[in-house]
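Each reported figure results from applying straightforward, stated rules to the coordinates on display, with no laboratory input. This structure is a prediction, so every number in the text was calculated from the model and none was measured. Cβ atoms are built from the backbone, for glycine too; each structure is taken alone.
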Structure P
Amino acid sequence: MLVVNAMNTNSENIDILQDTCVALLNLSADADEQVLEEAKVIETVINMMRNNPEISKLQEQGLGVLQNLSMRTSAAKREIAELGFPRDATVVAILRDEKVVVPRGETILRAGDEVMVLVTTDSEDAVRQLLVG
């Protein structure tokens, strides 16, 4: 995928990263899952976010891409309690249709939800696997 290649080859150019992140944000909701997986979109976005923690706009856009991808998995249409989050991970809020939903165990995740999770570094990968696949 050309967008991912542009992100990887221009990892120091913030303007290009922002433009490519916006493109990924638009593509991530509708693109074929196999294409996204083969292009290593998730790994690329996470690396971009890790390498640029001080650039809030990139962080926001990166989260948007990850959230779009996360709701394409089996987590969508399941209760939070069913997902089996690690003990050191807590779903603290869900942004749904521009409204904040206070989550409970029986809250059902839907495609398009933006899920905020408070998680330790040790469980970050497990939570990502639950939500993103």
Structure Q
Amino acid sequence: MFSITKKLTFAAAHRLNGVKKCENVHGHNYGVEITLGSDDLNKHDMVLNFDQFIYIEQWIDEHWDHAYLSAANTDQLNLAMFKKVFFLGGKPTAERMARCLFRAAQDIFEPTGVTVLSVTISETATCSATYSE
């Protein structure tokens, strides 16, 4: 199998209730790595042209970049103070974010015939979480 990986960045805020150091609202400059794979190369001898990653970049910009990432209806903050809020359906951990973005990438890249192999979300240069199926 051939694979390609695109690295992206975005900034967002969150908090993790019940995790002492992370209970206060704080932000990260997140890193993202999305790896796509295919058994065959396309007519241009590529898995996919890297310019096609613009669609997942747009998804990140629309939903996560400079947003407050929140647990669904369990956050005790006044969410009206944030102009952009994204509900993750659970605590906004790197693990949940990786799964969420993996599924968004599947929706985006499925029509191209490539497979989403993995998505990694980095909160810092030394801490990351990866989701794959």
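Annotations for the structure displayed:
- Parent structure of the calculated result -6000, given that helix-only ellipticity at 222 nm (-39500 (n - 2.57) for each DSSP H run of 4 or more, over all residues; to 500) is the read-out and P, Q the choices: Q
- If distance in nm of label points 7 Å out along Cα→Cβ at positions 65 and 113 is computed and equals 2.4, the structure in P, Q: P
- Among candidates P, Q, the computation of distance in nm of label points 7 Å out along Cα→Cβ at positions 9 and 41 that gave 2.0 used structure P.
- Structure responsible for 28, with relative contact order in percent (Cα under 8 Å, 6 or more apart) calculated and labels P, Q on offer: Q
- Origin of the derived value 2.2 (distance in nm of label points 7 Å out along Cα→Cβ at positions 1 and 121; candidates P, Q): Q
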